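Take a look at the structures listed below.
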Structure I
Amino acid sequence: MANKTVKVTLTKSLNGRLKSHKACVAGLGLTKIRQSRVLEDTPAVRGMINKVAYMVNVEEA
């Protein structure tokens with residue numbers, strides 16, 4: 001059975017955001033608006049996504 005994955009896309013700018021939110025976005029591997037990454041669906045990744053949910057779109061991959 002393959003591991004579940006999620007596609008995360010950055011939709012808003014990092015300008016003026018909290019340092020911890022910028023760190024979460026960097027931890028997800030996102031640097032530019034409309035950039036996407038396919039990541040493993042783990043509790044750690046889900047926690048980072050939940051923290052910056054207002055800046056990212058998430059799709060099941």
Structure II
Amino acid sequence: MKESISMSMTQSFEVERMNRAIEATADPAQLQILAKQLLHAWQSQRAATQWVMRQHQGS
């Protein structure tokens with residue numbers, strides 16, 4: 001049976017921090033920069049997760 005995946009307390013605080021940064025930003029150009037940073041972080045995390053899964057399958 002697989003364990004459920006949940007965020008740590010630190011991750012939850014980071015999500016809240018980023019939510020507040022997004023809500024406080026009215027400048028569309030700044031929002032675009034923030035969106036690109038978040039997209040990059042998300043895809044980097046996906047790549048890291050896939051790498052870990054491949055390492056686990058190989059062992």
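Only the coordinates and a few stated rules stand behind these numbers; no lab work does. In this text the structure is predicted, and so the values were computed from the model without any measurement.
If semi-axes √(5λ) of the Cα gyration tensor in Å is calculated from each of I, II, which structure is the one that comes out at 30, 16, 7?
Answer by label: II.
If helix-only ellipticity at 222 nm (-39500 (n - 2.57) for each DSSP H run of 4 or more, over all residues; to 500) comes out at -8500 when worked out from the coordinates, which of I, II was used?
The value was obtained from structure I.
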